[in-house]
Structure 1
Amino acid sequence: MPSPLRVAFLTSALNTSYGWARYALELARALPEHGVEVVALTQPDAEIPADLAVADMHSVLPHLVPPTRGFMARSLLALPRVRRAVADCDLLHVIAEPYSPLAAASAGKRPLVITAHGTYVPQTARRRWVGRLYRYAYARAHLIAVSRYTAAKVRAVLPDSDPTIIHNGVHVARFQIPTSVPEKKGPTILASGGVKTRKGTHLLVEALAQVKQQVPDAQLVVTGRQDDPGYLAQIEEQIADLQLTDAVYLLGQIPESDLLGWYQHADVFALPSLSVGEKFEGFGLVFLEASASGLPVIGTTGSGVEEAVIEGETGLLVSQNDAQALAEAITRLLLDEALRGQMGAAGRAYAQTQDWANIAAQVRAVYDQTLS
């Protein structure tokens, strides 16, 4: 039997708290079945789940989440430690794109793979000074893009690049485990992704006020990080002004078991993602998670979400920044139980095709391609 391939993951963390960390966690769980040992390189305070078996773990990367100043300088200082940590690895895989220059400087002659999740690669490639370091890293690496939309954005600034498109994955079986019923008070709209301008939380609150005209007992549950105090205060004020205090629940970061409970017992999943400046939604993993749970999903056009939501089949797509269209889509699904069931079943079937076992096989093929 050939020796396992040792791959160094450069990621801020491996957990379920945000996109980079969840991607790293699920890929690390799936790759051993494809003959890959994962060596995890993380920021200092990162913890990994007890059930995750990695070949080795090194907390040697500069702090990335939450962001701190002087990241590039701290990356330079970390270089000797990172080189030692990856010394016995066959390949380096950058999960969190900010670590790309550090990985390129540490890889030597070994292959380098970088996953482009969305905004970060095209944004850094445009920068005037530090952009040179990022462009060198991207040119040196084999790029994976999580959607056709993201790949197009990458090619627009890196014309010589040819990213391999591998969608985000979902661990479907985890979303089938029965959980306790959360404190549900009426027809429930779930949004998982945090309270952020780019996630369109203000549009959800505005839409809920319209939805309640036809579904008076509807409620909105928003889970995820609340890292922007100013925007959070704006949302809380909006909730009070629209007299929705008893109908909107901003739960913040909750245990995975509680999140699974909401996925399984909510009625509709909605996340009206926005493109803000250069920032855009690269794919939208939470839509796959909702689909895996059998929820109909509502997303927005003009981003990678169009590849996570199959319009008219697994859910509905509305224009960005259109609270009325969002409200109409939510109301339509809340009032049509048969349609919810039909779209939920189609979503679960689609999620099966994107199970991490399938995604890991595609990633392993990229590793083999770069090694050859």
Structure 2
Amino acid sequence: MYIFYFCAGNMYSAKWKKKYFDSYRRKLLDYSDKIDFASNDYLGFSKEERIKKILFNYKEEMVFSGSTGSRLISGNKKWMEEIEHTIASYHHVQTSVIFSSGYQANLGLLSSVADRNDLYLIDENVHASIYDGVRLSFAKYFKFKHNDINHLKTLIEKNKKQFEDIYIVIEGLYSMDGDSPDMVSILEMVDNKKVFLIVDETHSFGVMGKDHLGLLNSKEFGSQCAARVIGYGKAFGFSGAAVIGSEVLKKYLINFSRAFIFSTALPLYHYQLILHLYDEMIHRSENERKKLNQNIQCYLDYTKTNPMFSENFSPIQYYSIQDVEFSDLQQYIIDRGIFAKVILPPTVAKNKERVRISLHSFNTEQEIVHLVDTLKIFDK
């Protein structure tokens, strides 16, 4: 309908433009010359000097060639399977399956693992890829209020008899709020007979848990999850993702996950770089992690008296905005030499508009102060 109006020449109505275009997404320019408070590269792994160092250390081991097809046709190699098993060992599970992105991993997992006799219970603030995967399945789904344990319990009890299996779907670290779920309370509801748990660790990977490899990265927690999604596009500053879990899960995915079956495999070196990045993460990133934690504390110190700023001890923060011309605010931030993204519905709920802030190991105290001072002028 909107395209019809556009082509018909009716887009010039001020009222129509106000209604549909004020928050319309536009392709962003290159803001690499601005202070980075937008990317998910929390530890600076994507920085040129870091990548050069990794390639210099490992390039003789890498196979720089294409994939030629899907993993189930011509795109598979024995050492890819070995890499997936090594990755699984880091996460205290039996095996893993690598996908080309976190979005595709969630889509491939959630669209296939449940059927019309099952129920998904998803935190209302989960990523769009989780919503899309759940909707592509034949399963029913209900949302529970964000991090609301009592609401989740109520939904489980209400639906236990009606459905064969119930899958709770949460994130280890929420991408817009920067908070984490109460895992102790959630795990009390999981019996792995009727009620199962799926956790997207994309944002918690690299900054939380044992070896910093995710909130649930331990033998105890790992065995209680039906599946976890580990994304490599955040703290790794790279791309790709792995669904980790049991051998049974892997066999199921390679037979029923359409996103895996019908996708061309990643280039061969991509798998090797993921493995080498694990080595960097576990053994050579302590300085970056220490600096990141210092920057989180610096941010919290400078914003603690201002209720408009979030207060999580995580790299993901935000500044709440209300009654502000959003396009003017975004341009003002850019003009001040800062790249931080104004987030609007439907990415967040109405009246939850915000400036999303990503903190990094490479940000300086001066940059953080400049960010806070820039946003404070919009306080109401």
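A value of 13.7 for Kirkwood radius over Cα pairs in Å, for residues 276-331 alone, calculated from one of 1, 2, originates in structure 2. If semi-axes √(5λ) of the Cα gyration tensor in Å, for residues 252-347 alone is calculated from each of 1, 2, which structure is the one that comes out at 36, 24, 14? Here the read-out was taken from 2. Looking at structures 1, 2, which one was distance in nm of label points 7 Å out along Cα→Cβ at positions 132 and 268 calculated from, given that it came out as 5.2? It was calculated from structure 1. A value of 15 for relative contact order in percent (Cα under 8 Å, 6 or more apart), calculated from one of 1, 2, originates in structure 1. When distance in nm of label points 7 Å out along Cα→Cβ at positions 140 and 364 is calculated for each of structures 1, 2, structure 2 gives the greatest result. From 1, 2, which structure was FRET efficiency 1/(1 + (r/R0)^6) of positions 100 and 300 (r between Cβ atoms, R0 = 35 Å, to 0.05) = 0.45 calculated on? It must be structure 2, since only it matches. Here mean count of other Cβ atoms within 10 Å over residues 324-331 is compared for structures 1, 2. The highest value is that of 1. Here mean projected area of the Cα convex hull in nm² was derived from just one of the structures 1, 2, and that gives 21.2; the source is 2.
Every number here is computed from the coordinates shown, using simple stated rules; none is lab data. What you are looking at is a predicted structure, and each value in this text was computed from that prediction instead of being measured. Cβ atoms are built from the backbone, for glycine too; each structure is taken alone.
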